[in-house]
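Values in this text are rule-based calculations from the coordinates and carry no lab data. Please read all numbers here as calculations on a predicted model, not as lab measurements. Cβ atoms are built from the backbone, for glycine too; each structure is taken alone.
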Structure I
Amino acid sequence: MAFVQVSAEDKIGRITFSNPDRRNALGAKLLEELTAALAQLQASHVPVVILAAAPGAKVWSAGLDLEEIEKSQHDPLSYDSPLEIALRAIESYPGPVIAMVRGGVWGGACDLALTCDMIVGDATAAFAITPVKVGIPYNASGILHFINHLGLNRAKEMFFTAEPVEAPRALEFGILNHLVPAEELEGFALGLARKIAAHSPLSVAVIKEQFRILSGAHPISPDTFERVEGLRRTVFESHDYAEGLRAFLEKRRPAFRGD
């Protein structure tokens, strides 16, 4: 694989982002390899997975690759998009996926980290969900991830301000399960994975699936669903969406108009 490395030892899988030139941006190829790596570990019956950036990386992941989005003119958060497929692969993996975080976690990568079952990080970890900086209408499933994880008001604060939540506050928010000194992070994540791997894999897998089903048990009517999709289409067809993508690629402040 070109963009992720995958390995397994002593019942613990490891998937490492390895595209530092793009700050591990979540392009289609990286996300496809991430999904394939999870499938590979699942086929080998690996009960716990650690998802990390390569040692020394200052950014865990810069989020969705906006150059790809600008070229594709396609909803980057549709049900069949590479990011959504990867998120479902993490959710459905029959064992915990632990995000081990050093550095910044931006945009869609913040959703990816929150979709993992646990997050451990060091003092450099920071989390920001940034669609409003570009004018992207986030999708309902992604917003629900944040509501379930953080509660309504904290989720709103992160989306509306797009400001990074630094490690100490991320621990307070419940984004981080554990905040660990940098030199201890690797050993701590492995220790946590070993504790889980020592238990019944079937029991852990079934309990994880129950968490997934119950946390997503928020039925909405067809009319409400169509209204949500209609709201998102309004943004995709707007001046602000096109302007936000252009401004990001041109490395300037966007001139949003609200239409």
Structure II
Amino acid sequence: MLHALIIEDEATARADLRAKLAAHPEVTILAEAATVKAARQLLARTDYDLVFSDIQLIGGCAFDLVPDVRPGARLIFITAYDTYALRAFEINALDYLLKPVAPARLAEAIRRLTEAPPPTEEALAEIPPGPVLRLDDTVYLRSGLRARFAPVAGISLIAARDNYSEVHLADGAKIFLRKSLKAWKDTLPATHFMRVHRTQIVNLARVTRYERDGDEHTQLYVEGVAESVSVSRDRWTELRERLSAIRPAP
């Protein structure tokens, strides 16, 4: 049995989904919300397994609610056709339903949920390899009890921690993920991201300044990152050229 919440700001859309879910006795609807504020109150509950959520809501966007979803609960987005949004779901392997929700597609989503075992904490943290990202893509950063969406362009620094990585965002947030630095290097857009050190990848567009000393040591200062980033000596020439290309002199 799945216990579900519906987050949707259109009453007719809520009624439509409710009617279609009636054909699935394995799903029980616990409550509904139409606004971001009401949704946050619902998501604080501990008795749900599944959330159906529209993208655009009264008071904000459903992406902002991702950190509030109970750990272990599944999330299915519902959206009108939008190429940008659909790519975000597809590249991050997240499930979504297009409006108007097709009964067959809804049945398929529920079948996958009921047949798949509940995700373990390790599975929640695991980030599988994905397609090459574009700068305007949105990535779903998930680490055990925490998750959020972030624009690729908003990533400032990725630092290696063994087989894990620490993602620093331009807004100052940090997320620890089960994903290697090599996996990041293989998927991030090479136009803007550079591995400046064995353990660090930097978004060159987020570099605010750099300093070099008499021994040719280089330190980068990156937006949203408290400490400076060391650059390997053998990468200075490439770094200088690429910084000039990203931010040409006036």
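Largest in percent of Cα pairs over 24 Å apart among the labelled structures I, II is structure II. Looking across I, II, the calculation of log10 I(q)/I(0) by the Debye sum over Cα atoms at q = 0.23, 0.30 Å⁻¹, for residues 49-88 alone that yields -0.82, -1.14 traces back to II. Given a computed value of 18 for relative contact order in percent (Cα under 8 Å, 6 or more apart), which structure among I, II does it belong to? So the calculation was done on I. The value -15000 for helix-only ellipticity at 222 nm (-39500 (n - 2.57) for each DSSP H run of 4 or more, over all residues; to 500) was derived from one model only; which of I, II is it? Computing helix-only ellipticity at 222 nm (-39500 (n - 2.57) for each DSSP H run of 4 or more, over all residues; to 500) on every structure in I, II gives -15000 only for I. Identify the structure, out of I, II, from whose coordinates mean count of other Cβ atoms within 10 Å over residues 17-24 was calculated to give 17.9. Considering all the candidates, the number was obtained from I. Ranked by distance in nm of label points 7 Å out along Cα→Cβ at positions 9 and 169, structures I, II are led by I, which has the greatest value.
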